[in-house]
Structure formats: structure tokens, C-alpha cells
Structure P
Amino acid sequence: MVGYTGTKTTMRSRSPHQRQQELGDFVRAQREKLDPAAVGVPAGGRRRTPGLRREEVAQLCGLSVTWYTWLEQGRQISLSPTALARLAAALRLDRAQRDYLFELAGKRDPHEDDVAIDELPAPVKACIKVIRAPAYVLDRTWTARAWNIGAERLFVGWLTPAGERNLLRFIFLEPTARSLISDYEERAHRVVAEFRADVSTHLDDASIRSLVDELRSESKLFARLWGEHSVLGREGGARTFNHPTRGHLRYEQVTFNVASRPDLKLVMLIQQKAQAGSGIIS
């Protein structure tokens, strides 16, 4: 259900030629797995190769046979997201295969935001309930979608009943955040840089634009940090708090990607013995 994902890092380390060749090989393999009858293509007599013919796939997704042939041959051709989306539909790709196709092509899936955001997968909900450490799930806008009692007790003002569920709004607009979070200014800087990196491919998403515009308008600190265009990878590490009733608390944060929902991340905080240190939630 959850786990670290290094696929994109590995993919991007390949040369453009290697990625294009892998894309062609992947598309050909998926074509050869398709049953003509299952996609409404007449058998048309004896077939020399399994699956669909190149011209049949090209017709199904509205592409020229030449373009499609060059794609399978690994040639350097221009691939639009719309054309790739039609190809994914024609090849009957599932979510993982579709993500792989667009990652190989170096394009963003135009239908990526169509994933339902109102309902969390049942296994994710169950996972949160059985975790003993403070844990919560963030969506693409870094809004908490689920959390356990440990997280609610720790994050006073955020996950408490009357709290603001969006992590960025809490950090930059909620006064209690400054007292709860140790080394507030330093951590706020990193949070903005991590958020920019996390949503880099979704900056044209309406919900992301609205959130950023709101924070820039209502928080001078956020506006300044956002204007610096800093980008940092999201990392774990020490997170310390000045809790109003429990005093100084120190945790190690670990973040997991939800395999079935790339728009979700599971965050856990493992409590450490109190000691000098810095860091906050992120």
C-alpha cells in the first residue's frame, strides 16, 4: 500500500535515447498483449504476431501509422500529452501502466487530476488507525485527509476539532503554530521549498493556484519565501515541538508514498528522547 518510490529518479537518470527506446518497447509489449476481440477489432484472418497490428492501434487512438511506427521504433518524435492519453486509452492501460507511459515520455498526464479526492482508500484508513505513533495523510494540497489520535493530540491548532486542516494555512496563518513549532522561521523556509518541489507539475491546478494566491495575500512571510523560488526535496529527520501541556517533544519524521494514490502521502512521527535540536513538522 505504501512505500518509498525511486522509479522517477531512476527514470530521469537515463538518457533521452534510452527513455525513448524504453517507451517504444513498452508500447509494443502492451500492443502485443491486447486481444483484438476485446477492443472491438475484427480478427481479419490469420495474424502473424500476437495482439493488435500497429495500424489498428494507430486507428484506435487517432494517430498516423507512421507516427505510431516511429514511436515503437524509439525514434525522437514529439509526443503531446493529449496524444499519449489517447494511446493509453487505446492500449487499455491501468493506472500504474499509464503513469509509467507518461513518465517515460516526460509528460504530465492531462487526466491526472481526475483521480477522486473525496474518498480515501479503505486500506489507508485502516493503516492510520493501527499506527501507534502520531500519523496523518496529506493530499496534493497538503491538506490532512486522515489522522490518528496521536497526531490530533500532538498538533494542537491543526488537527484538533476546530483546527485548519491544510498544513500550510496552519503554519502561516495560525498564530499557535509559531509557539508549537521549534525554530519556526527556519522550518517555514524549508516547508515552502518542499511544497514547491512537491507540486512542481501541478502549479496550473486550480486548487494549488488558489491556495498559493491566498497564502501570498494573507502571509507576508509566505509571500517572501514563495518569491525566493527555493526548491528542496521532502525529507524526514528531527521534528521538535513546544507542546502547551507536554512541553518539549522530539520526533523523527518518516514519509511514505501511497502506491495506489500518488496524490497522497502518509507521514509518521516516531518519538525520540528529548534533547537539543531543531526542526518542525513538514
Structure Q
Amino acid sequence: MSTLAPAARPPVDPALRAALAERHEPGRAGFVTQTLAFAWRALLKVKHTPEQLFDVVVTPIMFTVLFTYMFGGAIAGSTEAYLQFLLPGILVQTVTFTTIYTGFTLNTDLSKGVFDRFRSMPLWPPAPLVGAMVGDTIRYTVSSLIVFVIGLVLGYRPETGLAGAALSILVLNAFAFGIGWIFTTVALVVRTPSTVMTLSWLVLMPLTFASNIYVDPATMPTWLQAFVGVNPVTLVVTAVRGLLDGTATAGAIGLGLLAPAVVTVVCAPLAMALYRRER
């Protein structure tokens, strides 16, 4: 019984053989690219859940208009004079309140198991957290711009013009980025987004209302003045007021950014340690 000889194979081009032998693996994205990708993800979440913009848009308008016309005459003698004093404080209050959503949205993702998938990927470990906070700086900037616009409509005029407004937004974003680490840490400890919101308000309400946002601390009792004087919100309000009325000093700006710097140094490593653990 005869067998057929195998068909001869055509010769393989040496260049093709060399190309097939090479292994091309896609390069891993750098930490900056990864961080920006997660920042973009944070912005896309706002697109899909626009109700998150409620506090960014409505709250600053409500506080600015109500406080100016309800208390302006009683506190400063006229709404125009009070608006010049109030608006820098409202800027700080609005951005500070907005930092709550850094922890709220993070805890929402954690409760859905999204970050468990991120932990299993070959990513720069801080990228999901830092990227989300970088994305939130856009939210802070939008909040500040809305306050400025409503203030200009009501008659507010910064002495330092556009340059002072831009510098004050930069200071506010740095302050919010630092303070946001507190709520990121809280989000990694508690189980539900509602708990994050409750605990965050318990922290922020005393800090914002026991400050120089609404009134001059000189009118307060001595014991309260002592607290207000070292309140981080008071310090950043003083810095922002100075940037807008032309009286800012390097020392005042440094004091305003001291608290967020300390918070970042303490809470950022703690948040990363909590992020790596199993929930």
C-alpha cells in the first residue's frame, strides 16, 4: 500500500519569519496618563448623573442671594457693602461643601465593587483615588465661577479684577483638594454613601458656620473667637478676601494652605493603606 508524500511547503520569507518571532507587548501607560484617565471618568459620571450638579449650581446661588438680601442691611448697613464682605466667604463655603461628593461618589463605587476591579489591574495604585480627586477640581472651579457670576450680577466687584479672581480659584482648588482627602478616607472606612454624607456634614457645618464667612469674628464671644481664629476655613477665607481686595500677603496665603497640606500628608497615605486592604 503506497503512501502519498507530504506536499512541499513554500519557503517562508526571512523578513516575515523575523517579524513573527518578535514579541510586541503594549507599553504600560504612565502614572500621569492613568491619573488623567480616572479624572476623565469622574467627569463622565457627572454627565450620566447630572443631579450631582445640583449642589454645584443651586447652592451657591441660594446662599449668595439669600444671605445678601436677608442679612446685608442688618450686618453691614447695605446689601452692597455686605456683598463685598460675603462673596469671598461664600466662595470658600461652596467649594468646601462640594468636597463632600469626593467621598460620596467614591463610596458609591466601592459599594458596587468597581474599585475591586481596579485593584486587580496593573495600575499605579493611587491613580483611581488621585484621578477622581483631580476630576473633582473641575467641579470646584465650576462652583467658584458660578459664585463669581451671581456676585457680579448682584453688584460685587473684586478690587484686583480678573487676576485676583483667577488666583483665588487656584487657592480654593488647592484647599479643596487637600480637604477632600478627609472624605476620601471616611469613604474607605464606612459602608454606605449616606453615612459618608452624614459624617461629612458633622465635620463641615461647625467649620463653615463658626468662621469669618458671614460676620467679623470681632463681634463674637471671646471663647468663640479663639476657635474661629485657628479654624482652617477662616484662614482660607482671609486669604481669598485678600486676593480679591488687594490686601493679601504671602503669610496669609500660606496659612490658608497649611491645613490642606497637613491633611494631605496625614490622610493620603492612610487612604492608600485603606484602599489596598480587603473590604
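Nothing in this text is a laboratory measurement; each read-out follows from the coordinates by a stated rule. Fair warning: this is a prediction, and the values are worked out from it, not measured in the lab. Cβ atoms are built from the backbone, for glycine too; each structure is taken alone.
Computing distance in nm of label points 7 Å out along Cα→Cβ at positions 83 and 107 gives 3.8 for which of P, Q? The read-out was computed on structure Q.
When mean projected area of the Cα convex hull in nm² is calculated, the result is 24.4; to which of the structures P, Q does this value belong? That value comes from structure Q. Across the set P, Q, mean count of other Cβ atoms within 10 Å over residues 123-130 reaches its highest value in structure Q. In this comparison of P, Q, the computed figure 1.00 for FRET efficiency 1/(1 + (r/R0)^6) of positions 99 and 243 (r between Cβ atoms, R0 = 41 Å, to 0.05) is attributed to Q. One of P, Q was used to compute helix-only ellipticity at 222 nm (-39500 (n - 2.57) for each DSSP H run of 4 or more, over all residues; to 500), and the result was -12500. Which label is that? Label of the source structure: P. Work out which structure the value 2.1 belongs to, where distance in nm of label points 7 Å out along Cα→Cβ at positions 131 and 235 was derived from one of P, Q. Clearly, the read-out refers to P. Given 2.3 as the derived value for distance in nm of label points 7 Å out along Cα→Cβ at positions 171 and 219, which of the supplied structures P, Q does it correspond to? Source structure: Q. For the set P, Q, ranking by distance in nm of label points 7 Å out along Cα→Cβ at positions 75 and 155 places P highest.
Once relative contact order in percent (Cα under 8 Å, 6 or more apart) is computed for every structure in P, Q, the highest value turns out to be that of Q.
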